[in-house]
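Each in structure tokens, the structures are laid out below.
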Structure I
């Protein structure tokens, strides 16, 4: 069933342009809008919410044209990047505020507030002032204030930014409950891990344009452009030429290196991409005709906490990501010889070489 539909939405604001945005989001779907800072994510949410009026196009919600409706009449809950709590009110009073402004009777709003405080885990904190709350508790209170008004659709603008990992996990439980409750959710983020862990489907936005839409796993595994691949963590991206088609694989040339890919390019010139975590590092020579195997030397490494990113020279420069324990056990050093292996399926063909 149709939830939210954007038809050819364009909006110019302060020199920035949203350009012909077309999106269809099903009712009850958890949809991720993923893109870098300055891509137009917040402007698009503000346009959906009604804070910005589109220069062109239509917005439909649950089958109704809401393009000209005032924000408060759209039935949409909105959590902005700076959606603060009232410091002079406690948690319960903050959550109750929207219902009170709507004139909901005391008994009715009391029951609604009790229910949302329980579902968000805030009941024990209802008498606390916002200044005494942790970051995660504050964000849950903001969400509760939105959810108590029972919107069918909720827009979340970078809702986990600035939260520590434990607080982020607590807030995610509220998001997952929203999905179970059948809310239509549009969640804006620049964090690919966040998007992958929460979204049913996603759209990638770049410079005001939607450049790819699909199921979350499909977008991550099959980027359609060089930009999307790079943004989603395919650190190893190269221009390539098709040299030979076989039954199950194709041979492609990257500089002076030949690689096998399981994908079938439709054109002769394109890009290929390999995720760093798909590359295996060996300290001794390996032979396996079914794999891509390259002799390499360690150029550099970067400690990333639980992982270490290691850069190799192998006729082309490749980055592999190892767990900290594997890196320490391997005792890799700059200049050391190693062998890299990765499956043909790990070599993704990207025909939009830009």
Structure II
């Protein structure tokens, strides 16, 4: 048994996945009487979608530079996060470690799966606490969740520090790169071919502008991807979702990314001029974390002006902070005008 296999829950290790007749069939049938679908096309979605998303996965493979066997596509990154707990953590016994503050679904998925999550606070200016994260692990620790660029702090961690954790952590390291397209530090997804305990998450929701479709990507060792495909629900991405994703991938998001990064810099320079802004944290993502006086009041002022931001003032390490997504130039102008009037 290899080291990764030893981390897997015994019942998952031996799980026989749900199998469709089309998975099992040979040849190229063109009359489908196997799945109790309607034979009438209607809107064109009377047939079940490809459960392995072969066409979309081939396109993602070409785009991301990894073989299809190293790629999982799910219903948002949240599906992949949940699968990590379901595959590796025995409820009521095992635990996971995560940085704090960070994406809230790591904790929610832990609670749903009855797994203890051990939060480790980030250091000064949200620095990565490598030794503290390692010290939080014990014999029952199966997962480490890292987010880089981190949400809500916005900073990307040094690849060398992340790889040190991958090498030294005794379990699976889940690196959430939802915002990596906006960072000059790039991605570690290529490392999954040499590091079987590394799982890298990315998404179509941010740079690709497809949040409404809910498509997450996971890159990992082929054995881990096989486990994810065994445990997931058979038809986790609809046919319409796969078709729209393929259409979106016909064009590059690079122009939009450049504009968002440029607008991020404009807001980063403009926001400190307001007397109620205490600090604007540097960001490698498509948002800024801004510490202000009277965060609750300012949140309501923006809301009354038709702008919703994220009030993070009650999150550990984010006292008095609002998280502001970078919008279009016109949306950012409107934000700045409301702040001018408030000042």
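Quick note: the coordinates plus some simple rules give every number you see, no bench work behind them. Small disclaimer: the values here were computed from a predicted structure and weren't measured. Cβ atoms are built from the backbone, for glycine too; each structure is taken alone.
At a glance:
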{"item": "Origin of the value 1.2, where distance in nm of label points 7 Å out along Cα→Cβ at positions 79 and 215 was derived from one of I, II", "result": "II"}
{"item": "Structure with the greatest value (metric mean projected area of the Cα convex hull in nm², set I, II)", "result": "I"}
{"item": "Test item: helix-only ellipticity at 222 nm (-39500 (n - 2.57) for each DSSP H run of 4 or more, over all residues; to 500) calculated as -7500, pick one of I, II", "result": "I"}
{"item": "Mean projected area of the Cα convex hull in nm², for residues 39-158 alone - structure with the largest value, from I, II", "result": "II"}
{"item": "Identity of the structure behind 1.8 (criterion: distance in nm of label points 7 Å out along Cα→Cβ at positions 95 and 151, calculated), options I, II", "result": "I"}
{"item": "For 4.2 (distance in nm of label points 7 Å out along Cα→Cβ at positions 63 and 319, calculated) the corresponding structure among I, II", "result": "II"}
{"item": "Read-out mean count of other Cβ atoms within 10 Å over residues 143-150, computed value 25.1, structure in I, II", "result": "II"}
{"item": "Per distance in nm of label points 7 Å out along Cα→Cβ at positions 135 and 167, the highest-valued of structures I, II", "result": "II"}
{"item": "For 0.05 (FRET efficiency 1/(1 + (r/R0)^6) of positions 23 and 119 (r between Cβ atoms, R0 = 25 Å, to 0.05), calculated) the corresponding structure among I, II", "result": "II"}
{"item": "Of the structures I, II, the one that 2.6 was derived from, the read-out being distance in nm of label points 7 Å out along Cα→Cβ at positions 15 and 271", "result": "I"}
{"item": "Parent structure of the calculated result 5.1, given that distance in nm of label points 7 Å out along Cα→Cβ at positions 47 and 247 is the read-out and I, II the choices", "result": "I"}
{"item": "Origin of the value 2.2, where distance in nm of label points 7 Å out along Cα→Cβ at positions 103 and 263 was derived from one of I, II", "result": "II"}
